[in-house]
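J.: Just below sit the structures, each encoded as structure tokens.
Derivation of every value follows stated rules applied to the coordinates shown; laboratory data play no part. What you are looking at is a predicted structure, and each value in this text was computed from that prediction instead of being measured. Cβ atoms are built from the backbone, for glycine too; each structure is taken alone.
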Structure 1
Amino acid sequence: MRSETARIAADDALLVGDLALPEPPSAVVAFAHGSGSSRHSPRNRAVAGVLQRAGLATLLFDLLTDAEERVDAITAEHRFDIPLLGRRLVAAVDWLAGHPATGGLPVGLFGASTGAAAALTAAAERPERVRAVVSRGGRPDLAGGVLNRVGAPVLLVVGGDDHEVLRLNEQAAAMLAAPHEVHVVPGATHLFEEPGALEQAAEAARDWFARMAEQRGATR
């Protein structure tokens, strides 16, 4: 496993991330963390580890600068700014396209909480690059009018006891034109803190992204 620091220019900001590269990677997955979180999110890092062991490269990066994070911690004005977060994720997708180790790889997006809406927005903006999307405990409903423009297959992973978010995911799924699936983890709540819950979510994501990598291999 090789790793390096990513520096991504977006919106006159410089965003910092961690790129992990198995040898050789079959695909790359960029992570969009949830509201009030960062690239150091222990849940996203746990999921990233499962993907890496399956041969997938991962990019975890901060959607906000340190200054924006400080403001957001007080006002919460950025964490629900889906157009802003979506643009930042598009910049990461473009950065991956220009990187020597990932430029030829299919790209998957993994979004948690509000990051799921950012992932769907970026998928709609970069249909030729984004080949799969996974949402974990996400708010795809916040993507609104872009849902019917997403062409990549979408997996919505929701806790069975996260009742309101499950309802919102089912509503969003009905608006998706792309192939999609709602995967319910029984007994799990919003943060998947129950024993085995996060592991089930990570394995579902791994299998979804593995299909993306397999399709790439079939078309070589």
Structure 2
Amino acid sequence: MLFSMEIRDILIILPLLLMSLSIHEYAHARVSTALGDPTPGIQGRLTLNPMAHLTPIGTLLLLVAGFGWAKPVIIDMRYYKKPNLGLVLTSLAGPMANFAVAVLLLLLLKALLVLPLSNTPLMSSLLVVLQQAASVNLLLFIFNILPIPPLDGSRLVNAVLLHKRPDLSIPYNRYGAYLLIFVIFTDRFLPVDIFPLGRWTAGLFNSLAETIL
């Protein structure tokens, strides 16, 4: 929980998380718009302003429970020339945006490490913030590609179901949301590590850091 963290860490992590969530939702909106869907623009989602993407309940839970959500970008697949492909591309846009941001931050970190001022207190703090920002974006990438509704990974499953078994799409989405809630609360409050997101994020971060740095 953020409330169990030091004030200094909250002041660093929370803005990074909110901005990363905004980048995620903006990417969904931008790709859907590029595919011909005016809905995100009508909703005012073509912006990086966090106020356009956050919800009161999702933000509050982020503060008190350590998990939360942003406002989903509503899309209209009828505007896509190839609806299933459009659904896949739009779904991947958010997670891939977070992954791309993490890579760019690590590249920036690499560039700063060669500067003669890299050992100063100010630069050291900046390097820590860049590492944390990269980790936050990798966490969002991994979490959102899980194939559980309403996460982005579920839209990829939906694209397959709509093509192969459309009769399964409705129950998959209806009951999948309950599964996500169950998994989150079980993982948070019981000694059961169903989805070790922390370990997965650390592993991906270390692999990217070894490759880039």
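J.: So if we calculate volume of the Cα convex hull per residue in Å³, for residues 112-167 alone for every structure here (1, 2), which label has the highest result?
T.: Details: 1: 65; 2: 73.
When volume of the Cα convex hull per residue in Å³, for residues 112-167 alone is calculated for 1, 2, structure 2 comes out on top.
J.: Computing distance in nm of label points 7 Å out along Cα→Cβ at positions 104 and 120 gives 3.4 for which of 1, 2? Could you put the intermediate results ahead of the total?
T.: Details: 1: 3.4; 2: 2.5.
Source structure: 1.
J.: I've got another one for you. Could you figure out which one of 1, 2 the value 22, 10, 7 for semi-axes √(5λ) of the Cα gyration tensor in Å, for residues 96-143 alone was computed from? Spell out each step's value before the answer.
T.: Values: 1: 22, 10, 7; 2: 23, 11, 5.
Here the read-out was taken from 1.
J.: Taking 30, 17, 13 as the value of Cα extents along the principal axes in Å, for residues 136-175 alone derived from one of the structures shown (1, 2), identify that structure. Present the calculation step by step, with values, prior to reporting the outcome.
T.: Working: 1: 30, 17, 13; 2: 36, 19, 7.
Only one of 1, 2 returns 30, 17, 13 for Cα extents along the principal axes in Å, for residues 136-175 alone, namely 1.
J.: Quick check for you: by percent of Cα pairs over 32 Å apart, which of 1, 2 is greatest?
T.: 2
J.: Work out the source of 61, 36, 20 here, i.e. which of 1, 2 gives that when Cα extents along the principal axes in Å, for residues 72-183 alone is computed.
T.: Working: 1: 43, 38, 23; 2: 61, 36, 20.
Only structure 2 yields this read-out.
J.: Still on this model: If you rank structures 1, 2 by distance in nm of label points 7 Å out along Cα→Cβ at positions 16 and 152, which sits at the top with the largest value? Intermediate results must be reported in sequence, preceding the final value.
T.: Working: 1: 2.6; 2: 1.9.
Answer by largest value of distance in nm of label points 7 Å out along Cα→Cβ at positions 16 and 152: 1.
J.: So helix-only ellipticity at 222 nm (-39500 (n - 2.57) for each DSSP H run of 4 or more, over all residues; to 500), computed for just one structure, reads -23500; which one of 1, 2 is that?
T.: Details: 1: -12500; 2: -23500.
Corresponding structure: 2.
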